[in-house]
Structure P
Amino acid sequence: MSATSFKGCHCQLISCLKQQSPRRAACDTISPALRWIAFLALAAAACSDVPTVQTATATRRSLVVPILADGTLEPPPGGEVRAPEAAVVGAILVREGQRVVRGTPLLRIDNPELAQRVLGSRAESEQLAAQAAAAQRDRDRLHAIADSDARLAKSGAIPKFEAEQSAERARQADAHVADLLRRKEIADRSTAEVESRAGLLMLRAPSDGLVYNLPRPGESVAPGQLLATVSDPLHIRVRARVDAPDLPRVRVSQRFIVTFDGLPNERWQGRIILVPPGLRLFASREVGEVIGEISGDASALPANASVNVEIVVGEKPSALVIPRGALLRDGSARFVFRHVDGKALRTPVTVGLIGPTDVEIASGLNEGDAVILPGNAALHDGDAVKVRS
C-alpha cells in the first residue's frame with residue numbers, strides 16, 4: 001500500500017471512529033497491541049471502499065469515421081450487352097476475360113423466324129423490282145404508240161377515237177408502274193427493317209474492356225436477357241446499400257474503401273459519384289443505393305462480386321482522441337473524469353468527430369491526460385480512486 005493510500009485510509013478511519021463514540025470508548029479499554037490490530041483491520045476495510053478503475057490516455061493520431069455498407073460490383077453504364085429479341089445463341093466469337101475494343105463482334109444469336117422473314121422480304125422486293133422494270137418498258141412502248149397515234153389522228157390518217165384509246169392505255173400503264181413502285185418502296189422498307197433486326201443479332205462490344213458473362217452456344221435467350229458484359233477494370237463501380245439513418249451523412253466525392261472476403265488482405269479505394277434522393281426496400285431494410293467508382297486496377301475482384309464498403313464520412317489526420325466509452329453526458333453537456341493524483345476529476349469537454357470506438361476531443365483535454373473508463377461504481381467529482389494495474 002502506498003503512503004498516500006494509507007494516509008487516506010487512516011483519515012477515513014479516524015473520521016469513522018469519531019462518529020462512533022461507543023466503539024471509540026470500547027477501543028480505549030483494550031491494550032495498545034489489540035488496538036493497533038483493530039486499526040489495521042478498520043483501515044483495510046476503509047481502503048476496500050475505494051473503487052478500482054481503468055484509464056486511457058488522450059492521444060493525438062489519425063481518426064477515420066466510416067459508415068459500413070454492403071455492396072455489389074457492377075460495370076459502368078453501357079457495358080451490358082442484351083438480347084434484342086428472342087433467339088438462340090449461334091456462335092461465341094471471343095473468350096471469357098478477353099480484352100476487346102469497341103465494336104468487336106462478341107457473339108451471334110440466331111432467330112430462324114426472323115431469318116425467313118429476311119429472305120421472304122428480299123424475294124418480294126426483288127420480284128416487285130422485276131415487275132416494275134417490265135411495267136416501265138411496257139409503259140414506254142405504250143407512250144410511243146400513243147404519241148404516234150396522236151400525230152396520225154391529227155393528219156386524219158386514223159380515227160380520233162383510236163388515238164384516244166392509245167392515250168388511255170398509256171395512262172393505265174403509268175398508274176400500273178406507279179403502283180408497283182409504291183409496293184416496291186414498302187417492301188424495301190420492310191426488308192431494311194428486318195435486315196436491321198437481323199444485323200442486331202451480331203452483338204458487338206459497346207466499349208473497350210474485358211468481356212465476361214458470356215452464354216453457352218445453343219442456349220435460348222429472351223428479349224432483354226444479359227448476354228455479355230464489357231467492363232474496364234480501371235473504371236469498376238460499386239453499388240453500396242446504405243441504411244436510411246446513415247444516408248444523410250453521405251456526400252458525392254467522399255472516399256470509400258472496398259474489401260472482399262475472398263481477398264482479406266487487399267483493399268481498394270474510390271470516390272462516391274452518386275447519392276440517390278430516395279430509398280428502396282432491400283432484404284427488409286430501407287436503403288439508399290449509393291454509387292461509387294473504384295480508383296485504379298480492380299481486375300483482381302470477381303465480376304459482380306458482393307463486397308464490403310466503408311464510406312469515410314469524416315477524417316482528421318491529427319485528432320486528440322479518447323475511447324468513446326470515456327465520454328459521458330449530463331443533459332446536453334459532455335464531460336469526462338480525468339485521473340489526477342488518485343482522484344476522479346470531472347472535466348467538461350467539447351467533441352469533434354465521433355467514430356465507432358473513438359471520439360475526438362476539441363477542447364477540455366491535453367495530450368497525455370488520463371481519462372477514466374466506465375466501471376461498476378458511479379463516480380463523483382473528487383472521488384478517490386485507484387487504477388487497476
Structure Q
Amino acid sequence: MIFRRLADQLAEIGRSGLLRRRLVREGPQGPRIVVAGREYLAFCSNDYLGLANHPKIVEAAIDAARTYGVGEGASHLLSGHSIVHERLEAKLAEFLEVPRALLFSTGYQANIGAVTALAGPEDAVFSDALNHASLIDGVRLSRAQVVRYPHADLEFLGRALADSQARGKLIVTDGVFSMDGDIAPLPSMLELCERHDAWLLVDDAHGFGVIGPDGRGSPAHFGLSSPRIVYVGTLGKAAGVSGAFVAGATEVIETVLQRARTYAYTTAAPALLAAAVEASLELIREEGWRRERLRRLIAALKQSLHGAEPALAPSDTPIQPLIIGANSEAVAASAALRERGILAPAIRPPTVPEGTARLRISLSAAHNEEDIARLAAALREVCPSSAAAHA
C-alpha cells in the first residue's frame with residue numbers, strides 16, 4: 001500500500017509533464033559535452049566563465065591533493081579547517097573588499113546557515129517571490145515571521161518593512177535571479193534597509209565572477225558597499241569548482257560561524273577544492289576578457305532572436321530564458337533541440353511559476369560566435385512562431 005502511493009504520485013508527476021531525468025555526461029564540463037556517446041553543443045551549465053576544466057585550476061587541485069590528501073575527516077570547528085581554507089577565506093574577503101568570509105560546502109548550506117543564524121522566531125524575513133529554493137527553505141527553518149513580496153516590488157516591500165514590529169528585519173534576495181536572469185534592484189533595497197534598520201542578504205550565486213568590476217558581483221555592479229549587506233557567493237558556477245561562502249561584516253560572519261548548523265555539523269570540503277578556488281579566483285580577477293566575451297555573446301544571441309516570438313526574457317546576464325508557457329511545449333522544444341545536437345533544458349514548475357515553463361539557455365565564455373549562430377538558427381526552427389517572425 002505504501003509503495004502504491006509512491007507509484008501513483010510518480011505517475012501523476014509524469015502525466016503533468018514534470019518528470020525529471022538526469023543526463024549522464026561522459027567527459028569534462030564544457031561548451032560541448034558527450035552524452036550516450038554523442039557530442040552536444042551545451043547551453044545547460046552554469047560554468048559562465050569556462051573555468052570548470054581550466055588546466056591551471058586542475059593542477060592546483062592535484063598539487064593540493066598530494067599535500068593535504070582528499071578528505072578533511074572533520075567539521076571546520078573540529079580539525080577539518082586547514083590552512084588552505086583559512087587562506088582562501090582571507091582572499092575572498094580581500095577580493096570582495098569586506099572584513100571576513102566563511103566557507104561552506106555548498107550554496108544550499110550557505111543560504112540556510114546564514115538565514116537561520118541571522119533570523120529567529122522574534123524576527124521578520126522579507127523574501128522575494130522568485131528567490132531560490134535554498135533561500136525559501138532557510139526562511140522556513142528560521143521560524144521567523146515571513147513576508148513574501150511580489151518579485152522586485154519595492155513599494156510592497158517598503159510598506160511591509162514599515163508595518164513590521166519585529167525585533168530584527170532581514171531582506172533576502174537573489175542577486176541575479178537564477179531562472180529569469182534579471183538583477184535585483186539592490187540600491188533601492190539597501191536604502192530601505194537603512195530606513196528601516198534591516199539586513200540585506202544577497203544570494204549572488206549567478207552574479208559572483210560574472211558581473212561587477214573584476215567580477216565582484218551584484219553589489220559591486222551597483223557600486224554598493226555597506227555593513228548591512230550579507231553576501232553569499234557560490235564557487236561551483238562562474239568559479240568553476242565547488243562550494244560557497246558567506247561574506248560581510250566581522251560580527252555577521254562570526255555569528256554565522258557560531259550559529260549556523262549547516263556549518264557546524266558537516267565535514268569540511270577537501271582542501272584540494274579550496275586550492276582550486278584560489279587558482280580560479282586569480283583567473284577571475286586577471287582575465288577580464290572572459291566577462292567581455294560573455295557580454296558579446298549575450299548581445300549576439302539577443303540580436304539574433306530580436307523580434308522573435310516567443311521572445312527571450314529581458315536579461316543582460318548569461319541566463320537567457322525563452323518563456324514558452326505550457327510544460328509539454330517546453331519539453332518538446334528541448335527535445336527538438338536535442339535531436340539537432342543542442343542541449344537547452346526545459347524548466348517547469350515548481351522551479352518556475354505555473355504557466356511560465358521555459359528553455360533556460362545559459363551562455364559561457366567558452367562558447368563562440370558560431371555556437372550562438374547555430375543555437376539561434378535551431379531555435380527559429382523549433383519554435384514555429386519564431387520561424388514566422390524571421391520569414
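Hey, Cα Rg over 2.2 N^0.38 Å, for residues 214-373 alone derived from one of P, Q reads 1.26; which structure?
Q
If distance in nm of label points 7 Å out along Cα→Cβ at positions 302 and 334 is calculated from each of P, Q, which structure is the one that comes out at 2.5?
The value was obtained from structure Q.
If you rank structures P, Q by relative contact order in percent (Cα under 8 Å, 6 or more apart), which sits at the top with the largest value?
On the way: P: 25; Q: 22.
Biggest value here belongs to P.
State the single structure among P, Q that was used to calculate mean count of other Cβ atoms within 10 Å over residues 62-69, giving 18.0. Intermediate results must be reported in sequence, preceding the final value.
Working: P: 18.0; Q: 14.8.
Going label by label, the one that fits is P.
Using P(r) over Cα pairs in 5 Å bins from 0, in percent, for residues 126-277 alone as the calculated read-out, with 2, 9, 18, 22, 22, 16, 8, 3, 1, 0 as its value, let me know the right label among P, Q.
Details: P: 2, 7, 9, 8, 8, 7, 7, 6, 5, 5, 4, 4, 5, 5, 5, 4, 3, 3, 2, 2, 1, 0; Q: 2, 9, 18, 22, 22, 16, 8, 3, 1, 0.
Of the structures listed, the value fits Q.
If FRET efficiency 1/(1 + (r/R0)^6) of positions 150 and 294 (r between Cβ atoms, R0 = 41 Å, to 0.05) is calculated from each of P, Q, which structure is the one that comes out at 0.00?
Computing FRET efficiency 1/(1 + (r/R0)^6) of positions 150 and 294 (r between Cβ atoms, R0 = 41 Å, to 0.05) on every structure in P, Q gives 0.00 only for P.
So if we calculate FRET efficiency 1/(1 + (r/R0)^6) of positions 166 and 326 (r between Cβ atoms, R0 = 41 Å, to 0.05) for every structure here (P, Q), which label has the highest result?
Max of FRET efficiency 1/(1 + (r/R0)^6) of positions 166 and 326 (r between Cβ atoms, R0 = 41 Å, to 0.05): Q.
Supply the structure label, taken from P, Q, corresponding to P(r) over Cα pairs in 10 Å bins from 0, in percent, for residues 94-173 alone with the calculated value 16, 21, 15, 14, 11, 10, 8, 5, 1.
P
Quick check on the output: 98, 21, 16 is semi-axes √(5λ) of the Cα gyration tensor in Å, derived from one of P, Q. Which one produced it?
Of the structures listed, the value fits P.
None of the figures in this text is laboratory data; all of them are computed from the coordinates on show. Computed from a predicted model, the values in this text were never measured in an experiment. Cβ atoms are built from the backbone, for glycine too; each structure is taken alone.
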